[in-house]
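In the part that follows, the structures are each spelled out as structure tokens.
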Structure P
Amino acid sequence: MKKYITLFSLIALFFIGMQHTQAQTKEQRVERAEIEKRRLNPEYDAKMKRVEKEEAIEIAEKQMKVIDDIIFLTYDQQQKTQDYYLESNEDIKRLEKKIDSIKTSTTFKIQSIMTKKQKLNYRGYLEKYSMRI
């Protein structure tokens with residue numbers, strides 16, 4: 001009787017694991033489809049660019065205010081300082097995007113040489129350490 005209960009428990013765990021895996025892959029497919037749909041929508045792109053620009057201006061203003069509180073800049077100096085911060089923040093964002101694309105490319109290259117089981121473990125590793133897939 002113990003053998004049957006043990007066998008039944010193992011089979012149940014196996015099916016639960018399969019369903020859990022299928023649910024995760026379905027969620028990932030839905031997530032990717034939503035991202036792709038947003039990416040192809042020109043209105044969404046325009047809105048995101050506007051929001052990013054507003055955020056960049058806000059960050060530059062904060063950076064300039066910190067310096068102004070310490071150094072007491074003139075109005076012209078404040079404007080130029082803010083422009084320089086905006087410029088440098090844009091450069092940083094470009095570099096971050098390039099770094100992200102390099103990480104993604106590296107991840108796909110690494111996964112291309114792995115078995116399915118290794119890929120699952122690798123994805124778990126990336127998720128655990130909050131790395132992009």
Structure Q
Amino acid sequence: MRYAVVAAGVVVNVVRGGDAGEVPPDWVALPDDSPVGPGWRVVEGVFRAPDAPVPVRRMLGKLAFRDLVVSVAGLAAYEGFRGDPALFLVNDQLNLASEVDPADMPAALAAGVARGHLTDADVAAIMAAWPVE
């Protein structure tokens with residue numbers, strides 16, 4: 001018989017054991033075809049699958065960032081954004097950085113929207129296309 005070993009409401013292991021009376025009290029019987037595994041939670045006696053992992057966007061080199069923006073919004077949008085004197089601080093940060101941090105981009109790209117170089121749809125598409133680890 002299969003059992004979920006539960007500690008503090010979280011499945012820490014799935015093991016094979018004897019009859020229910022012969023196993024420790026923190027072992028919960030599972031059907032043989034159960035998908036339950038480590039990381040599952042027990043909430044009010046019901047097994048719940050772990051939340052899907054949140055994809056982590058990776059840092060991009062400046063060239064990769066340029067290629068991403070151009071592929072989504074076009075070269076004119078990128079050149080307008082990068083050449084706009086009103087976006088000096090955003091562009092200065094991009095110039096000084098060795099890599100482009102995805103966490104900084106929503107605000108920076110929103111500035112491009114405010115200046116008319118990008119659309120909200122462009123920003124959403126850029127962030128959706130950003131490579132993940």
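For helix-only ellipticity at 222 nm (-39500 (n - 2.57) for each DSSP H run of 4 or more, over all residues; to 500), the calculated result is -11000, so let me know which of P, Q that is.
The structure behind it is Q.
Using log10 I(q)/I(0) by the Debye sum over Cα atoms at q = 0.20, 0.35 Å⁻¹, for residues 82-121 alone as the calculated read-out, with -0.58, -1.26 as its value, let me know the right label among P, Q.
Only structure Q yields this read-out.
Please state which of the structures P, Q yields 15 when relative contact order in percent (Cα under 8 Å, 6 or more apart) is computed from it.
Working through the options, I get structure P.
Rule-based calculations on the coordinates, nothing more; no lab input. What you are looking at is a predicted structure, and each value in this text was computed from that prediction instead of being measured.
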